[in-house]
Structure P
């Protein structure tokens, strides 16, 4: 069942951008320590997650159990999120997730049980990937801003 994940992701793309834009640029850029991500980098990580899950959501429907994994630290570092304006990051995250909502809404139900290797010990279904994607977004968004 992915309907609750679609609703939740829709809520996030509507409710959070105004809250995110209230965060001062210096607070968005602050790194708690050398090895910890700033709020900008956390939001960038969610964009990287969107990018890789976009591939999963599409490729799992026409490839036989594709393997799609990524190194989150390298993706974050080489995307240079820390140097971007926070407004651009917020817009990018918002628009990318709206695109993913559009895609997810149009996935035929029979495709939800197709599988993908996403780096875990066993392949997972597209349905699982979608639900996990939204849970992952929420986990990290709570690190950036308070919301319900």
Structure Q
């Protein structure tokens, strides 16, 4: 398990507008590269703490990595490249998808929904039976 903290790099890249898929890939590749460096140092006979320290030194400063990634405009998300269009598209997309949310949630929780509908139906039957009984007892008395 790597002792290097890549969450700060991940948050920094996401805040600066880099597309999430590029951020995930960068973090995954850096974690893999870090593990490879640790394994290589351990294979050369270094102690565990020394291997982690050597791997951090070999990997370099993560701020430099973040600066190099931020300098590439093709890695930015479309919303960061076109913020005024995103201000229009995101609310419209939410408005269009809003009616689909109950359907999606209903499909995901079909068992709960079926039990709920059955309970409503049974409670309606019990209520109707009680009202019918009251009506009959009033009419026949």
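Where a number appears in this text, it was derived from the coordinates with a stated rule and is not lab data. Quantities reported herein were computed from a predicted structural model and do not represent experimental measurements. Cβ atoms are built from the backbone, for glycine too; each structure is taken alone.
In terms of distance in nm of label points 7 Å out along Cα→Cβ at positions 7 and 111, the structure with the greatest value among P, Q is Q. Where does the value 24 come from, among P, Q, when relative contact order in percent (Cα under 8 Å, 6 or more apart) is the thing being computed? Of the options listed, only Q reproduces it. Highest-scoring entry among P, Q, by FRET efficiency 1/(1 + (r/R0)^6) of positions 63 and 87 (r between Cβ atoms, R0 = 30 Å, to 0.05), is Q.
If you work out Kirkwood radius over Cα pairs in Å, for residues 31-70 alone for P, Q, which one comes out largest? Kindly include the intermediate steps, with their values, before the conclusion.
On the way: P: 11.7; Q: 10.5.
When Kirkwood radius over Cα pairs in Å, for residues 31-70 alone is computed for each of P, Q, structure P gives the biggest number.
Matching task: 10, 20, 16, 15, 13, 10, 7, 6, 3, 1 is the computed value of P(r) over Cα pairs in 10 Å bins from 0, in percent. Pick the structure from P, Q.
Numbers: P: 11, 41, 33, 13, 1; Q: 10, 20, 16, 15, 13, 10, 7, 6, 3, 1.
Checking each candidate, the match is Q.
Hey, distance in nm of label points 7 Å out along Cα→Cβ at positions 39 and 119 derived from one of P, Q reads 5.2; which structure? It traces back to Q.
Comparing mean count of other Cβ atoms within 10 Å over residues 95-102 across structures P, Q, the highest figure is found for P. A value of -21000 for helix-only ellipticity at 222 nm (-39500 (n - 2.57) for each DSSP H run of 4 or more, over all residues; to 500), calculated from one of P, Q, originates in structure P.
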